[in-house]
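No value in this document is a laboratory result; all are computed from the given coordinates. Bear in mind that the values here come from a model prediction, so they are computed numbers and not experimental data. Cβ atoms are built from the backbone, for glycine too; each structure is taken alone.
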Structure 1
Amino acid sequence: MAAILEVGVLPVVRLAAASDALALARALAEGGIPVLEFTLTTPGALEAIRAGRDGVPDSIVGAGTVLDGPAAAAAIQAGAQLLVTPTLCPEVLETGRRYGVPVFCGALTPTEILAAWMGGASCVKVFPASAFGPSYIKAVGEPLPQVPLMPSGGVTAANAGEFIRAGAVAVSAGGQLVDRALVAAGDWAGITARALAFSRAVREARAAL
């Protein structure tokens, strides 16, 4: 958990083929982001989790879009070190607690955010953050300073620093970081460059706090 928050960026990965998992994990790690989540909505997600864990043992590999207890258990059995949900999912929180795996639980409203935190979330993923922007993170964080917030949805290298300065402990990014075209082309240097841009934005924003 501490290592994930220290990195400050959680890439959301949707792959067409699990065979790209190892190269992608390495490219992100070279860019200063040794952590990623493979969404369970894509074919071969569990195989990608296994490949990432085995091939890049220093990286933290999680499962995303986890919607229920059975999916959470399957991800953990595949080696997931982190579970991420798009919505408030009590079953996933319970499974993560049972196996000692942190859960980044999705929520949007203040009521959902507090319910996720009270339910055992290690961090609350505010999704979709694009709906309200950094000012919403600041507004929600003021009455709930004990809840670590991670915006997801619409986060770019250009605005990641704004979210950090607004109070986010980390940011989550999908296509703006793990671009499908770059992955399809095997442009791992391009992925590394994007990772460097995101990690630099978070680092500079934290230094300015």
Structure 2
Amino acid sequence: MFILKRQDVEISTIQHPKRDQQVVILHYQGQTFRLISVFNADQEEEAKGLWRELTDHRGKACVLLEESDRYSIWGKIRLEQLSNEEPLDANRVKTLTIATIVLLQAVYVDIQDLLGTRQAGSFHKDITDLLTSRQFPQTKSAEAVTYLLKMQPTTATKIPAWEENHLVIFLQELHRLGKAYFGNTDFAQQITNTLVDLPEEERSHFINWLHKSPLSKLWY
């Protein structure tokens, strides 16, 4: 759609009508956009690649905001749409995080089994770089990533305190990395089988959330 500069837009924060969270909104020529993903200043190609994927191949109405210290992608939204989003309490966000970790581990195991230990190590580094550059809470080291890859998500007591926007960004990037390693997106089409060990209610909640998020055309 558009590549914009900071002086072209107004950015404000509003209270979500149904959730205990603030939503960052970009205003441009009477249109409103919601933050989808953030990239560091040295990730111009990655930012433009995802932006083109969303706009050219998935038909999303998105803008790419270019600033001195970062790039960010924003998806068009009508503010009244926020009222249709169900509330997310801490336990439900935790459920989404657990399911996300299950998907991460499945991709990692498949890379290890199909592509070998060296590629699995490269994937470990890519995930570490992702979590560090995007400043994900509680997972900004190689040791923390090792824990995510090895933990038992359904019984672990230590789950990272990510928010919904972290999950959206992470799953977008996990899909991108998976496609780069495997050369296709077959891994994302097996999501129901991948999540089979989750309780049915939690699995259904996660899949329903995916359908309503910017991830809807990636992971199903």
Structure 3
Amino acid sequence: MSVIAAIPVKDLVNAKQRLVPALRPAERRALARAMLADVLEAMVAALPGSVAVVTTDPEVRALAGEAGVDCWTEPANRGHTAAVEFAQAQAAARGAARFLTIPGDVPCVTADEVTRLLSALEPGGVVFVPSRSGLGTNAALLAPPGAMALTFGEPSFANHLAAARAAGLVPRVLELPGIGLDVDAPDDLPVLLERGPHTRSASLLRGFRSGAQPAGTR
């Protein structure tokens, strides 16, 4: 079965506002770039030729091009949920049998995790990977791409399970530590260093003068 994997990415300039207490503006932007590069590397290794980035940001489009990844440009930056809906429609129009979406801020994702996720899908089902908190949804795998609507933002994980069952689908939950870590808040930074010490993102973070400490401790 053919699959298309979509990675929605907001503009890098304003990325990661929740990290303001821990990182300076230039550091946040650089970390967002590094995390996307880590995600693209893993996704391309697992799904060569089947990955697309959804964005309105020229810098993100350039990064996608460097990684050899398609870029789908939204009409406007309308948020994560709208970007995924746009990608689902694009995947369906291209004849994909399966649709996978993960965010661009899960730098510890590995090609092995993506392969395990793809193999977990059963007929009539959907697969969800929860965030580290258990409240958010960090990956969704559907067949076909329009099997159900996806709505992000906590508590999206519980909402997705309920919506899948209401649609007559059988949801499967797969806990994957790499995909599960979306780096959004200061307390995610030490976890990034622990779970992904060899990623670009962790290497970059170790080099910041800010480190992984709140701004008030610098």
- [ ] Using distance in nm of label points 7 Å out along Cα→Cβ at positions 10 and 122, single out the structure from 1, 2, 3 with the greatest value.
- [x] 2
TODO: Using distance in nm of label points 7 Å out along Cα→Cβ at positions 2 and 170 as the calculated read-out, with 2.7 as its value, let me know the right label among 1, 2, 3.
DONE: 3
